[in-house]
Structure I
Amino acid sequence: MEKFLKIQNIWDMDLQMIGKAIRIPEEGSIKPSVETSFFKHYGPLGFLQCSDALELGIATFDKREFSLQRLEQHSKTQELCFAINGDFVMPVASTKYISGEEYPDEDGIMALHVRTGEGVILNSGVWHGVPFPFGENVRAAVLVLFRKDTVSTDIAFRELKAHYTLVS
C-alpha cells in the first residue's frame, strides 16, 4: 500500500509530542542572553537531558528518492539534528504500543522540512527516518548530538506497514 506524506515546515507544526524546533535567531527577534560589541549568545534555545557523555557528529545525506519504508528509534536519548549545510526533510512519528511493543504511530507520521540554520531536538523514543536533502541540494550536512554510543547500543528499526512517498 502506498501513501503520500506532505512535507511541512517545522515552524508550522505542533511538535510537542516529538520534541522542539530551534533555529539561529534573526537579528532583533529575541534578546541575547550575553552580548558585547562583537558577540551575541542566544540561549538556552533547548535542552538535551543526559546522564552520560554526549556524542557529537556530522552526518551527510545524499539526494535520493523521497521514499520511506522504515523508521529508527533511540529509546535512551534525545537527539539533535541541526541543518549545517542544506535543507533536509526528516520523517518523524511518536510511539504506539501494540501488545507491549513499541511501533511508529503511522497515523501521526510527519515529514518535517528543516532549513539551513534550523534544527529539531527529538524526544527519547521518537521514531524518525534518515534525513533527505531537500530543494536544490544534492547533499545535506547535519550536526547530530545524542548520548554516547547510541549508534552501537540504542537503535531499533521498524518496517512501516505502508510505503510512503514524501511530497511537497
Structure II
Amino acid sequence: MHMTAKNHRQLGFTLIELIIAIAIVGFFSSFMVVNFRANEKVRTFKNQAMLILDGVKKVQTMALSGTRFNGQLPKAYGFTIDACQPGNCRFNLVADPGGEAEVINLETVNLDERAGIDSGAVEIFFFPPRAEASIKINGDSEDAVEIKLINVDENIEPLCVKVNRISGRMDIGSCVTL
C-alpha cells in the first residue's frame, strides 16, 4: 500500500515556526535583563540601609554582651553618622570608656558612593548591661530617629532606618514626611 499525498502528515516544525518561536523567547528575555539591571540599583541601595541597621545592632549587641576593650568595660557603645552627600558617607562604631578618656573608634564603614544621609548628625549610644539607649539628633536628645538614606538616582525612593529608644524597635522602611 502506497502513501498518497493526502495521507502524508507533517512531523516537526517548519523553519518559519522555529524563527518565530526564537524571536518570541528573545523578546521576553530582553525584558527580563532590563528589569534585572534596574532592580540591581534598588537592591544595592537597600543593602546600604541594611549596613546601617547592622551597625546599630552590632553596638547594641556589644552593650548586651559586655564586650571589653583593653580589658575594660566601656561606659557605652555608640553608632555615629553625620549628614553627608553621596560619595562621602560613612558611619562609626565607637566605645566610650567614660571619664576624661577619648572615645575609641572601633570601626568606620563607608557607604556606597551613590548613597547619602539627609537626617543630620545622629548619635545612638547603648549602655551596658541592659543596652539602654540614648539617641541624639544634632545634639538634641530624642526618643526615636529616622536616619534618611538618599540616592543620587532620583527615581529611587529614600529609605529610613528607624530606631526607637523606648520600644527598642529597629527597622527599615519608607520615610515619614511631617
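None of the figures in this text is laboratory data; all of them are computed from the coordinates on show. Because the structure is predicted, anything quoted here is derived from the model rather than measured. Cβ atoms are built from the backbone, for glycine too; each structure is taken alone.
Of structures I, II, which gives 11.2 when mean projected area of the Cα convex hull in nm² is computed from the coordinates?
Going label by label, the one that fits is I.
Using FRET efficiency 1/(1 + (r/R0)^6) of positions 84 and 132 (r between Cβ atoms, R0 = 25 Å, to 0.05) as the calculated read-out, with 0.35 as its value, let me know the right label among I, II.
It was calculated from structure II.
Out of I, II, choose the structure whose coordinates give relative contact order in percent (Cα under 8 Å, 6 or more apart) equal to 16 when calculated.
II
When helix-only ellipticity at 222 nm (-39500 (n - 2.57) for each DSSP H run of 4 or more, over all residues; to 500) is calculated, the result is -500; to which of the structures I, II does this value belong?
Here the read-out was taken from I.
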